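*Asks:* Read through the structures below before going on.
Since every read-out is calculated from the coordinates, none of them should be taken as a lab result. Predicted, not measured: the structure shown is a model, and the values here were computed from it. Cβ atoms are built from the backbone, for glycine too; each structure is taken alone.
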Structure I
Amino acid sequence: MSIVKIRKLLTAVEDTLSEGGRMADVLLRKAAVTAICTNPHAGIYAEDLSDLIELSVEVGNLIAPMTSALMGTYPIQSYGKGAIVGLAGELEHAEAVLTTDYGNTMRDAAGGGKAWICHMAKRGAAGSSIDIPLAHKDALTVRSHYDYMTVHVPDGPMPDEIAITCCFANRGRLNHRIGGHSVENIIGIDGLK
């Protein structure tokens, strides 16, 4: 039986074709899906937040494949996650829905991933935005893939809700030129290099 009460799903796709006056050889696609869910702990202190972790897995199994589908034919190279908890909730509630259990639903939808998934958690009122950090899915130290996607939630989260976001990208920043570990040299064993 589902424990998730989703009020709304929001999708966003951003395609960047040029940067700094230079056209991209391959456009940069970022896609995100956000689920606005009821927060069962809004306004109530609870020592045990395991139900939020369980909720996040159910949400992830829904929105991570949706985000992957928004990528179309572009392969997923980067990922990031985020949550905005409504004003009657605690920041800890947002952190609880962003654990490894939720991240594993994203890895499954992305076709794997060795790297730790960057995230952002915050408390916010309806109409909030969140910057979802992105990094390479197999090697966190690939500097070209340090990026973000801003996700706007027009009418959420309400005070008793949590907005949970999954975000994918197909490549690193356009015109990356500051060096560092590169995609071509990924070892892909420990999630760092």
Structure II
Amino acid sequence: MSNSLKIIETISISKDEILEKYSQMNQYFIDCIRALYGECVQGVDIKCFLPCNIINKNGENFLSILDCLKGKAGVYIFMNNDSVPVYIGKGGTSSSINKKAKDLKFRIGQELGSGNKHNTLSNNIITIDSMLSNNTITESESIEHIKCFSLIVISSGDRINDGSLVQDSIDRANNLETILISLFHPKYNK
């Protein structure tokens, strides 16, 4: 007896489908989605990086490449060679005693480092790929995997303004991360 329910062979959503289905979404989030699909949109601060240019084999990563993200809150997206989002995270969104240390640059630096319990992407690659391949993936293998990704960063605005948090920037980053994860279902978000 055959089952009438089945998963479609290709699961994807186009930019036009997103914008049509969610046309009532806040304009900032619509603009971010357009920018991610390559449209030139004013008011969206988007930057691209290659982790292979930042990660150093000696453990001293070239984080100065990320200096433009100091004091910012926002969302970062790691994409594979097929330009598919595989991990989406946020930075500069939690309050802390050391507010300056927890900006977007700091958080992405954590993701690109080895031997770091806060490297969620590396830890998720190890867990998920080990289960999928029935083979143990090491931390160094996961870092090599990350080096093959591209990185898109959307700054939602300043995180620090005269020592206080700019709540709108933080709220936009938190909401954008939730929206993007729900739309793209990245492999390494769990």
Structure III
Amino acid sequence: MTPNRVWGAERARGHVFIACSLDGYIATQGGEIDWLNTYAASGEEYGYEEFIASVDGIVMGRRTYEKALSFPAWPYELPVVVTSRSMKSNDLPIELTDSVEVSDADPADLVSALTERGLHSLYIDGGQVIQSFMRAGLIDEMIVSRVPLLLGAGIPLFGSDGPRLEMEHVATKSFPSGLVQSRYRATTR
């Protein structure tokens, strides 16, 4: 089986769109992302709207889901799958039960199931989930925005036990705020 095929059909492709500090952290040690507010409020268009329009489903970890729940309104219109071994579907707020589901499937089985349901392009979000999808060879493209800030410590984007994964640089652009965004595509070498 080739990495982009699932049971004879093209598998849903995994895409990452994430910001991290210059020293590679996606959140503080306490999981806070308030340091991103300055950049979100800058009025600059970093490509998120275009990105989110290009995917048809979201897979996120429990901590990312809980962070999204803390926002004033649920930020996603797309179907969301929360990966968790401890959370259950009845833990979801009633208003999200039609658009959010919980799964304890491993990344390959989850992508297979979502592919069978007709999804083609998945937004993979959350540090541990991104890392597990990378280990499974299920990340096809990454857009990483480096914020010109050193946190010194926090939750790393890639961790220390990740796989060796060759990526092809597609493009890099910088913004007046100092944010630098790079797009990478997984190679099949």
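*Asks:* semi-axes √(5λ) of the Cα gyration tensor in Å computed as 25, 21, 16: which structure among I, II, III?
*Replies:* III
*Asks:* Among I, II, III, considering only Rg/Rh (Cα atoms, Kirkwood Rh), for residues 16-71 alone, which has the greatest calculated value?
*Replies:* I
*Asks:* Another question, then. Here mean count of other Cβ atoms within 10 Å over residues 32-39 has been calculated and equals 17.1, so which of I, II, III was it run on?
*Replies:* Of the structures listed, the value fits II.
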